[in-house]
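No value in this document is a laboratory result; all are computed from the given coordinates. All figures in this text were calculated on a predicted structure; none of them were measured in a lab. Cβ atoms are built from the backbone, for glycine too; each structure is taken alone.
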Structure P
Amino acid sequence: MDPLKFRDPLVTLDGSRRASVALTGLDTLWFNTGTLCNIACLSCYIESSPRNDALVYLSALEVADYLAEVETTGLKTREIGFTGGEPFMNAEIMAMLEAALASGRETLVLTNAMRPMRRFERQLVALRERFGAALTLRVSLDHYSREVHEAERGADTWAPAIAGLVWLAENGFSLAIAGRRLGDESEETARAGYVALLDGLGITLDVSDPSRLVLFPEMDVTRDAPEITEACWGILSVAPDSMMCASSRMVVKRKGAARPAVVACTLTPYDPQFELGPTLADAMGSVQLNHPHCARFCVLGGASCSGR
């Protein structure tokens with residue numbers, strides 16, 4: 001990629017006005033519970049691993065503070081999302097989930113469904129009994145085949161993920177799956193592959209629902225990415241309001257920071273230009289699409305972490 005790309009937040013390399021996205025409403029508030037994870041995936045956009053604590057664990061009290069701000073500012077937030085790392089590595093995750101659910105909002109947890117999640121089986125069942133389908137667990141399966149999944153996530157990661165998925169289904173949880181749409185297969189092929197997998201496991205899931213089977217584009221950071229200009233909205237027939245940063249923000253806590261911060265997007269937590277301030281009130285402005293992920297994942301990839 002040309003190193004002169006994505007340098008000026010207002011203007012692209014060819015002198016065009018860079019596209020921006022206004023926040024239309026905070027539909028989803030994400031919390032990154034910390035970047036530590038029990039595995040290290042090959043192309044993890046946030047570089048989660050057993051050693052990466054660049055984003056440290058949020059506390060339940062910090063999460064509660066932001067939930068309180070949602071209430072006091074009158075934001076019509078529908079959904080609270082938890083991501084990582086692996087959220088179940090954070091010892092306070094159950095208190096966070098309970099607070100989110102008690103606020104009356106849909107609550108989504110992104111998990112690999114492996115050992116960290118299984119440690120909380122009893123507590124998860126208790127939450128499901130109290131809050132029902134308001135709690136959804138989205139299990140990361142990079143592909144419907146073991147070979148592709150383990151090529152991304154490492155040897156011996158398939159069986160425990162499948163076991164965790166089956167446990168969730170058997171215990172009546174609201175389920176979703178996050179997979180990847182490989183470059184050489186159509187979306188129809190990918191969805192059909194997951195149907196066959198789930199049928200074989202005895203799991204019923206509406207894979208035609210994009211919030212139940214979320215297929216993300218491949219995120220190859222070694223490949224070139226175009227800069228998105230204001231003219232691209234019309235050229236591509238894409239609406240700015242459909243971008244993830246039009247309806248969501250994420251709370252992170254950087255290692256060594258005194259307090260958490262709100263960032264524009266789940267995909268750009270390390271880029272300082274996307275840090276908007278310590279409060280939700282600070283984060284209500286527009287976002288300049290000055291990052292390759294804006295093109296790869298959102299504008300051209302048509303993806304959203306909320307799956308909507």
Structure Q
Amino acid sequence: MQNSGVYDLASVTKATATLSAVMKLVDLNKIRLNEPLSKYIRELKHTGKAHLTIEDALYHETGLPAFLPFYKEVDTSKNIENQVIEIIANTPLKNQHRYLYSDLNFVLLKKLVETVSGKSLDQFTEQEFFAGLGAYSTTFLPLRKIKATTIAPTEYNEWRNRLLIGEVHDETAAVLGGVSGNAGLFSNANDLAKLLQLYLNDGSYGGKEYVSPKTARLFTQTQSPHSRRGLGFDKPDKIKETGSTSRQAPASTYGHTGFTGTCFWIDPDNQLIYIFLSNRVYPSRSHAQLMERNIRPRIHDIIYQSIEK
């Protein structure tokens with residue numbers, strides 16, 4: 001692999017594509033975090049989910065289950081996204097205002113972004129962020145413009161009966177055609193760093209303001225009163241010994257992890273961005289050594305040790 005190698009970011013999509021789009025809409029005063037999702041997603045009206053807010057979804061406090069096997073349930077001869085939203089609308093909630101990480105929250109946020117902006121999530125993020133940043137490889141559906149030979153393969157997928165190269169690994173995103181709020185974004189490390197530097201710079205990059213400092217700080221500094229989570233971002237887990245960050249990462253650190261082994265962590269105290277890209281699901285998702293050997297936090301440790309010197 002080269003440094004320019006492109007990887008499936010998996011759930012890092014949530015805190016990059018989807019979250020940046022929500023930030024932009026908040027900054028434009030098109031939406032407010034305390035508004036119900038049902039204001040923009042009609043399928044949630046007249047259900048037990050009509051009261052769920054945008055903030056609830058960002059914090060993963062809606063009470064929706066972690067995952068649903070949409071690929072087993074949808075009828076491919078009908079509008080798939082409509083079916084997915086209907087399935088979520090009809091899914092019973094568990095405890096609201098308690099943290100339960102769920103892909104479904106960000107599937108709904110994608111729908112929100114597209115309803116409000118009038119553009120697909122990939123179009124909106126490309127036009128509002130990635131094109132201006134010069135983040136050429138940060139894209140959904142990468143095979144439209146990137147050679148397959150530069151993209152790391154993920155899993156030999158039994159459902160699709162082929163090795164996935166440039167096709168999203170996540171089943172929900174695959175059902176939705178490769179563009180989803182929970183997964184689907186691809187990037188190399190350098191291009192991903194441009195967006196993360198924008199976050200670190202309070203909304204600006206290369207002399208251009210993409211979102212206001214006020215909005216950027218709202219998202220990067222806010223933490224839920226009910227869990228360690230931030231607004232769309234994860235935060236260091238100071239309780240568990242086997243978290244995804246170095247134990248030296250300050251509480252101000254924010255970032256996200258992905259199923260394919262990816263992660264990023266931004267430390268504003270030390271002006272540090274840590275990006276780890278991986279295809280740990282190759283050739284199979286049963287490959288668990290990345291977690292068993294605690295690779296990502298150990299690398300993070302070494303970075304902090306080098307700063308101390």
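Brief remarks on what is shown
- If distance in nm of label points 7 Å out along Cα→Cβ at positions 63 and 255 is computed and equals 3.4, the structure in P, Q: Q
- Test item: distance in nm of label points 7 Å out along Cα→Cβ at positions 175 and 271 calculated as 3.5, pick one of P, Q: P
- With volume of the Cα convex hull per residue in Å³, for residues 159-262 alone derived as 154, matching label from P, Q: Q
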